[in-house]
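These are the structures in question, set out in turn.
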Structure I
Amino acid sequence: MIKIKKPTESSKVRSAAPLWATMVATFFGAGRLRPAPGSWGSLAAALLWWLLASQLPPAARLPVILVLIVLSVAIGIPAATLEERGCGGHDPAHVVIDEVAGQLVTLIACPIVWQALLAGFILFRVFDVIKPPPIRSLEKLPEGTGIVVDDLGAGVYALIVLQVLVHFGIFR
């Protein structure tokens, strides 16, 4: 009798995608961390932004984060597409470039203090998980576009709430 081996978690995330696509899609391995790879991707983005923004003059922060968002989307969509095709699953959990892009959207104009960054992280994760309308419908877009764009939507929702909190002086 032939036994069929059940795939393990590690075998589920092996991919035939090019290395560059896997590295970008997993945000250089953050998506391989467990549990909750999406949270690790968001955390990596928030920490990277905190480290970068704390070294930039305030006037340079907005242009830099906008460039990072554009790059993460422009490179992330094809990388997520290739990684999804390469591992044969829809929106694989280890693809976290979408969380990176959405987290960065959330942090646009965020004060560079730990309380605001933590609030932005939590808000983004909440909106990414609950996916209020019309975010859920954005997941239906094809391949990498659907993977990334729904997180951009969650990032916009979180950005709005975070900026309301900033406006009312919550992070003084």
Structure II
Amino acid sequence: MDNTKLIDASKDLLTRVLAFFPRVDNVSSVLLGVNLGMLALLANKTLPFKLYDWQIYLAVVPALLIGGSLYHLFRGYFPRLEGGPLSLIYFREIAQRKETEFIEGFRAQTEEAYVNDLLNQAWRNSQILTQKFNHLSKAFVFLAWAIIPWLIALAILTARSAETTTQSALH
């Protein structure tokens, strides 16, 4: 493969890898909204109870599972970004240089060095994307495990809340 084709292929590969980041982040944002909505509804149903009512403990299991989901979402939003030392493409390495240093270094690099940097960035971004996807998958699993206990807790807490409201109205 000649240098022009190799540069184009390397750019295309990096572009394809980078195109997956918004997809993972969009799904993570939706999952974050679902997690927070479930927690808010659960909290809303537990608020009228005294601390020592046994029904309050029904919320613990789904809250912990949703907490696990939120933990993995957080880890996916903030993956480990180190890497790419001396890169003229990686944003963190570029930011560490002075402007003139970066411009001179970028202009002075060989085609081979440029291709290697592109391929290194495709490889490193694939690692970061894998971290993000793995954490998103784990967040889904925690949320899936939370659904049944969450529904049970909501049903019991809602019934208890209705019972308490009825008793209050009668007195």
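One table, with the values for the structure above:
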read-out: Label whose coordinates, when mean projected area of the Cα convex hull in nm² is calculated, return 11.0 (choices I, II); value: I
read-out: Origin of the value 11.2, where mean count of other Cβ atoms within 10 Å over residues 55-62 was derived from one of I, II; value: I
read-out: Distance in nm of label points 7 Å out along Cα→Cβ at positions 111 and 127 - structure with the largest value, from I, II; value: II
read-out: Origin of the derived value -21500 (helix-only ellipticity at 222 nm (-39500 (n - 2.57) for each DSSP H run of 4 or more, over all residues; to 500); candidates I, II); value: I
read-out: Entry that produces 26 once relative contact order in percent (Cα under 8 Å, 6 or more apart) is calculated, selected from I, II; value: I
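Each reported figure results from applying straightforward, stated rules to the coordinates on display, with no laboratory input. Owing to the predicted nature of the structure, the values given are computational and were not obtained by experimental measurement. Cβ atoms are built from the backbone, for glycine too; each structure is taken alone.
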